[in-house]
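**Student:** Following are the structures in question.
Taken together, the values in this text are just the output of simple stated rules run on the coordinates, not laboratory data. Fair warning: this is a prediction, and the values are worked out from it, not measured in the lab. Cβ atoms are built from the backbone, for glycine too; each structure is taken alone.
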Structure 1
Amino acid sequence: MVSARSEQLDIPALETWLWDAACTIRGATDAPKFKDFILPLIFYKRLSDVFDDEVAKHVASFGSEDVARTVIEQDHADALRTGRKPIVRFFVPIAYQWDRIRNHGANGKLGEFVTTAMRETARLNTDLQGVLDVKDFNERQSGQRTLDDDRLAALIEIISRHRLGLQNTEPDVLGRAYEYLLRKFAEGQGQSAGEFYTPKEVGFLMADLLDPQPYTEIHDPTCGSGGLLLKPRLRFEQQCPTQRSQAPRLFGQELNPITYAMAKMNMFLHDYTDSQIAIGDTFTNPRFASSGAGLQRFDYVVANPMWNQDNYDEAFYDADTWGRFGAGQPPGSSADWGWVQHILACLKDGGRAAIVLDTGAVSRGSGSKSANKEKTIRAALVEQDMIEGVVLLPENLFYNTTAPGIILLLRRRKPEARKGQILLVNASAYFVKRKPKNELTEEGIAAIADTYRAWISREKLSQVITLEEARAADYNLSPSQFVRVADRAQHRPLDAILADIASARVEREHADAELARVVERLGLLVSSDS
């Protein structure tokens with residue numbers, strides 16, 4: 001009979017266990033290459049254990065495991081046919097539950113069995129299609145298995161150490177452990193890490209700046225593994241634990257199929273089943289849109305698009321049918337201000353956005369007499385009063401670069417007190433050194449968020465500037481141009497410096513004369529001795 005064992009797992013235990021699993025299939029250095037194998041297995045273990053828990057609950061109702069399984073299976077088939085919600089979250093066929101995977105054995109066909117189990121489970125659960133069925137555990141490269149059955153069996157055995165059922169770990173705990181694993185993978189993946197992971201401290205800062213309200217909608221058009229999109233909802237639930245039913249709904253789009261699958265898993269593991277994650281290139285095919293109504297508009301947008309993308313040319317912008325690029329076409333060398341305009345087009349009236357961009361995005365072209373497409377767009381959005389603020393982050397936070405980034409804050413229809421103003425925050429000093437990356441401090445997150453809410457200038461941190469000052473700076477919105485973190489050098493008056501030099505010269509002349517007399521006396525002594 002199925003039973004639901006109650007073994008409570010906390011975050012440290014989960015993190016240690018999951019990283020042990022990652023390191024099992026190879027050394028810790030190489031483990032990040034295998035996230036595409038590890039993450040689906042962890043997710044599948046959670047699905048299977050939760051299904052066992054739900055079966056156990058129905059066994060208590062029906063008095064028989066056979067009857068309970070028959071009812072669940074028939075109900076699921078009917079729900080699949082009619083489109084209604086079934087009585088269990090996800091249906092896992094008994095032939096492919098976790099114990100069957102664990103006991104299958106490394107007999108040369110384990111990878112094939114795991115692949116079949118996940119694909120069959122995805123077929124029976126439409127929400128899991130494109131999530132569980134994207135990885136072939138039997139794949140080969142140059143004729144050799146990428147992950148052979150022996151290592152796969154060892155990995156499965158480690159993952160089997162703990163249950164991940166409803167009574168074992170809360171969704172937010174498991175979700176945070178999953179985020180930890182993503183961060184550990186990012187640490188080892190260098191340049192490619194930025195495609196799927198934004199440091200959680202940056203995400204929580206953006207969540208605090210947006211401060212989402214109940215019954216709102218949040219969008220991330222480049223959602224990666226979903227961590228950045230999750231943060232505003234997590235912050236809402238931390239601050240309003242009794243209002244979880246009113247939490248913002250999440251909408252994301254991701255281009256890479258594997259990363260899309262990770263985002264879907266992330267949402268399910270956090271139990272955010274009302275979220276919507278779409279797959280595709282947001283620029284060329286925005287999925288949250290319709291030809292009749294245009295782009296779907298949201299209360300908030302968070303995004304960390306790939307910096308300085310160069311794969312969109314003039315012809316692409318000319319062919320846009322969504323009316324996104326009215327402020328100007330970005331240069332072919334960088335789509336940063338294309339993303340900014342897309343995000344603006346996705347905001348409701350009064351909506352706000354927080355976007356991570358390359359530091360140069362807010363300054364390129366300023367101070368030059370030559371025409372510059374990025375400055376033209378930046379100037380247009382400043383004049384339209386759409387730019388609310390810029391936060392300069394510390395350097396070496398992001399996994400795909402050592403350069404500091406900025407958070408660009410947008411707002412459609414500013415409140416009266418902020419109209420014609422832009423808040424510039426220089427947070428470059430708020431970090432602690434870590435390996436392999438620096439970390440934005442909690443003190444920094446609080447200081448930035450408090451300054452934004454108070455909308456004030458603070459020494460060595462922030463400056464509120466007017467549109468006139470932005471024009472005078474030739475639309476250079478780099479916070480370091482307006483807010484100096486280091487103390488200014490103290491310069492002495494020139495006449496005092498010249499007087500000190502003259503005094504030193506006199507002292508040196510006296511010393512030279514005294515040295516000459518000493519040398520002369522020594523010479524006389526030597527001469528008399530000889």
Structure 2
Amino acid sequence: MNHFISGIIKIIILEAQVGLLLVDALTKGQFERHKKLAFLLLSASMVLAWTNFGQLNGTGLRLVHHHEQFHFYLGAKYQAEVGWFDLYRAAAIADSETTRALRIDKLRDNETFELEPISKAFEDRDRIVGRFGPRWEDFKRDWVLLMTPPNQAELDACEATKCNDVGTLLDCRARCEQDRNNQVAQWRGRFNAILQDHGNSNSPAWAVIAHPIAMLVPWSPNGQALLGWLDMALMALLWWYVFKTFDWKVTAIALLMWATPPLVFPYLAGSFLRWDWLFALGMTVCMMKREKWLYAGLFFGFAVATKLFPIWFGVALALRAGVTCWRDKKLHAKYRQMVAGTLISGVASVVLAALMFGGFWVWSDYKRRIDAAVHERFYNNQYSLKTVYLQISESSAGELATHWLFPAEMKQQRTDVDIADHQVGFKLFQLLFTFAILLLVLRTDEIGAFTLGPMLVFTWLTVNMYYWNMFGLMALGLARREGQKPALGALMGLHVIFMGYYLFVHTNAGYAEGYMVALQLCVWLAAFTFAEYRTLKTELSDLVSMLYGRKRA
């Protein structure tokens with residue numbers, strides 16, 4: 001569907017959801033059957049919109065993102081051979097020995113994210129191919145399969161099915177051959193840019209699960225389709241389990257917000273296990289609700305091991321747990337169990353990856369990959385507190401007065417703008433935002449605290465659009481807090497933020513959508529914290545008194 005029409009439909013769904021949340025709050029105990037139907041209908045509508053209204057990445061029911069699967073299928077299958085830095089070089093060499101399909105002169109160096117001459121790959125051929133050993137031939141076959149159009153059999157059968165008239169046999173064969181060559185060239189042309197992307201970003205813990213699957217599933221059209229549906233199966237299982245754990249209303253609200261963020265489906269759907277971290281975090285929440293804290297820790301430990309940034313969900317929970325244990329003067333058993341589970345799965349992931357891929361080098365290489373990502377240049381689809389801080393601090397008063405919402409340029413994109421020049425001021429803002437999140441944590445329980453993790457991620461890291469659907473978990477935490485006006489206002493505010501996003505992309509006011517979302521999140525956090533602080537003042541006074549009393553003692 002047209003991008004702009006799709007955005008308008010999503011705005012309408014979000015507006016309807018905000019109205020329904022307000023009506024639901026004002027009519028407690030009334031019209032429950034009608035409201036249930038409305039919540040479920042809006043949730044289903046947004047999920048449909050999330051899938052681009054059923055237009056899958058593939059043909060028919062095949063959900064295949066070839067660009068993504070190249071990185072994550074081949075990256076997992078040949079993890080020990082290519083690590084995080086040699087996949088593109090190995091592909092260039094394999095292409096030169098097989099299809100000769102690539103028409104590029106530069107590759108992305110995934111250790112620096114700079115482009116390098118393709119000749120460097122050939123200069124390093126002995127080392128790269130040497131790591132494969134006999135599996136080099138397998139890698140070349142997989143490359144050839146990637147370069148083969150999905151309808152290759154249909155193209156090859158052209159003569160047999162269409163060239164029946166002897167009088168025109170030669171012309172027909174010529175047309176078939178030309179069509180075949182054109183379509184093969186068009187297909188292969190899609191992959192000229194594939195070696196200038198940014199590589200496999202997943203951890204060795206992810207590969208512990210993905211590698212055996214990649215070894216079992218053949219690199220065929222049916223195999224690729226199966227791989228493409230794995231994430232969908234994980235998400236379906238997660239939301240079914242959320243429904244079994246929480247009530248239908250909380251599930252419907254959270255599911256709608258999970259499906260609201262833009263571009264997640266077209267960029268990642270049909271890939272290969274890109275949402276394992278989200279599944280693990282969602283299951284962590286469910287296990288906490290079911291009071292199975294050891295299992296919650298096991299899922300959480302894997303989430304951190306596979307993607308690292310989910311650790312901030314644990315920090316939010318730790319803030320809540322720390323206050324609870326300090327106030328109760330004891331370490332609760334449930335926290336001990338969760339820590340134990342986290343350590344068990346985390347350590348197991350580290351050790352298993354080292355055993356599976358031949359040493360702890362996989363983790364040191366992964367650290368280098370993460371370091372490169374941290375220093376990567378700015379993209380407009382990223383959102384973080386850093387983006388907003390640099391935009392404001394690097395803008396003149398006149399620029400802020402006229403372009404505070406629609407900036408003429410993104411300061412973070414300029415080569416002369418460096419966050420290192422703002423370390424003290426920016427760190428103070430990060431601590432201020434963290435303190436605001438601590439205040440929010442004090443007003444909720446463990447699940448509510450854990451699901452505020454996205455705001456700590458926003459404060460301390462830079463995240464791109466692929467991960468915006470973690471706000472579905474934050475919506476889940478807010479939706480549970482019925483009867484609390486600040487929580488309801490914050491939940492409605494999340495919907496407004498994405499209304500603003502979809503409205504922004506219709507304005508043709510530039511490519512600053514990540515900044516606009518980040519700016520709205522800053523306002524959202526400030527407003528939510530202020531509303532909660534008015535209720536928290538007495539509790540904070542008691543906590544300060546307890547702390548002062550302990551120091552005196």
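**Student:** Match the computed value 11 of relative contact order in percent (Cα under 8 Å, 6 or more apart) to one of the structures 1, 2, and report its label.
**Tutor:** Label of the source structure: 1.
**Student:** Among 1, 2, considering only Cα Rg over 2.2 N^0.38 Å, for residues 133-404 alone, which has the greatest calculated value?
**Tutor:** 2
**Student:** May I pose another question? When you work out distance in nm of label points 7 Å out along Cα→Cβ at positions 325 and 341 for each of the structures 1, 2, which one comes out largest?
**Tutor:** 2
**Student:** While we're looking at this one, here's another question. Assign the value -22500, calculated as helix-only ellipticity at 222 nm (-39500 (n - 2.57) for each DSSP H run of 4 or more, over all residues; to 500), to the correct structure from 1, 2.
**Tutor:** Going label by label, the one that fits is 2.
**Student:** Then there is this: Work out which structure the value 25.9, 106 belongs to, where Rg and Dmax of the Cα atoms in Å was derived from one of 1, 2.
**Tutor:** The correct label is 2.
**Student:** For structures 1, 2, which has the highest computed value of FRET efficiency 1/(1 + (r/R0)^6) of positions 237 and 421 (r between Cβ atoms, R0 = 41 Å, to 0.05)?
**Tutor:** For this comparison of FRET efficiency 1/(1 + (r/R0)^6) of positions 237 and 421 (r between Cβ atoms, R0 = 41 Å, to 0.05), the top structure is 1.
**Student:** For which of the structures 1, 2 does the calculation of P(r) over Cα pairs in 5 Å bins from 0, in percent, for residues 205-284 alone return 3, 13, 21, 24, 17, 12, 7, 3, 0?
**Tutor:** 2
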